[in-house]
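What follows draws every value from the coordinates through simple rules; no lab data is involved. Keep in mind it's a predicted model, so treat the numbers as computed, not measured. Cβ atoms are built from the backbone, for glycine too; each structure is taken alone.
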Structure P
Amino acid sequence: MPRVVDLAALLADQAFDDVIAHGDDPVGSAELWMVFDAFPRITWRQDAIWRRQAARSFDDLRADLAAGRWPQPSCAADEMALHLMLTTAQAAVADGWSGLEDRFSGLPEHPDDLGWGMLVDVLFQDTDILALFDPSRDGIEAPDDDENQYLGVGDYTPSAWFTPFDNMSPRDPRRPFRR
């Protein structure tokens with residue numbers, strides 16, 4: 001998984017670059033975004049502080065992988081970061097790693113580098129967060145939404161994205177931001 005580790009670092013850099021370039025601007029403006037336009041629409045009006053915390057999720061997951069641990073999403077932001085890491089890696093592979101050949105040329109290949117379905121099954125408790133991309137399910141992020149309650153989704157409102165899941169240990173709140 002060395003390539004996925006490196007991709008996590010690349011996405012973290014791009015997310016921090018988005019924060020620097022766009023600050024509190026809402027996603028969807030005429031400007032180009034590198035990462036946050038791939039987040040669900042409910043996050044597009046979040047401020048730079050929120051986005052910086054979301055960018056740190058990529059670093060947290062990269063640190064897990066670099067330390068030889070499976071990345072364990074402990075909150076919604078980690079879940080989204082990991083989904084984007086896998087989606088981006090899958091797209092890069094389908095594209096022949098176009099533009100990434102030099103970056104990845106020195107990294108060893110791993111048999112599980114391309115096991116996307118297996119990775120989703122192993123790394124995630126569920127894929128509830130992906131419902132946030134479906135416009136027909138607008139509102140499902142709120143814990144008082146009927147569909148949310150029926151499915152037991154939980155709180156996916158942006159203000160709850162950094163709150164640890166009930167069954168996960170929180171990350172150190174004093175950990176630094178890399179940038």
Structure Q
Amino acid sequence: MYQQQYKMAVHVTPESENDPEWPSKKKWFDASEWLSTPQYIKINDFYVINTRYVPIGDLNSDQIIFYLKKGINGSEKRFSELSVLSDLDNQEFRELMKDKLSSEYLETQFDKETLTPTIDFFLIYFIYNNKRYEVPIRREYSGNKYHYWVLEGSVKKAGYWHERFPASYSYRKYLNK
């Protein structure tokens with residue numbers, strides 16, 4: 001078995017619905033290749049902090065604008081003031097958000113197929129009508145490029161993630177230790 005400090009897990013779907021761990025089973029693996037270096041800090045069984053993460057490049061790129069807008073769509077019930085943003089086309093939205101976006105790296109997860117730390121989580125912050133909001137975004141590296149995912153309607157007031165998960169160890173906490 002692996003040394004506890006180098007042991008990590010990913011969630012996989014068991015082969016049988018009769019498996020007692022259905023629908024999500026922990027698959028344990030040896031992550032010493034990464035955890036034995038100072039670049040990666042183990043947070044828990046599933047997440048690490050990559051002290052040399054690659055920041056999101058251009059926050060005004062087509063890809064980021066698309067996913068940010070997707071995160072806003074469906075949020076109108078909680079934030080009626082954002083309904084105007086949902087109605088904008090991507091170009092209008094990009095112009096409105098120009099120089100109002102920032103990001104924060106949170107943590108990294110291992111890919112369940114490759115067992116490599118290639119899935120990064122960020123918060124994208126934006127300002128609208130002098131109010132600050134955040135959208136959690138997932139970035140995965142595969143095929144020599146980054147791919148992004150966001151849940152529709154995932155907008156929250158800025159600060160929500162850190163308030164909701166105060167026990168979670170994030171890159172911000174690592175920097176402030």
*For distance in nm of label points 7 Å out along Cα→Cβ at positions 13 and 45, which of the structures P, Q scores highest?*
P
*Among the shown structures P, Q, from which was the value 26, 13, 12 of semi-axes √(5λ) of the Cα gyration tensor in Å, for residues 53-148 alone calculated?*
Q
*Identify the structure, out of P, Q, from whose coordinates helix-only ellipticity at 222 nm (-39500 (n - 2.57) for each DSSP H run of 4 or more, over all residues; to 500) was calculated to give -5000.*
Q
*Identify which of structures P, Q gives the largest calculated value of volume of the Cα convex hull per residue in Å³, for residues 117-164 alone.*
P
*A value of 18 was computed for relative contact order in percent (Cα under 8 Å, 6 or more apart); which of P, Q is the source structure?*
Q
*If distance in nm of label points 7 Å out along Cα→Cβ at positions 69 and 125 is computed to be 1.6, which of P, Q is the source?*
P
*Which structure, out of P, Q, was Cα extents along the principal axes in Å calculated from, if the result is 55, 41, 34?*
Q
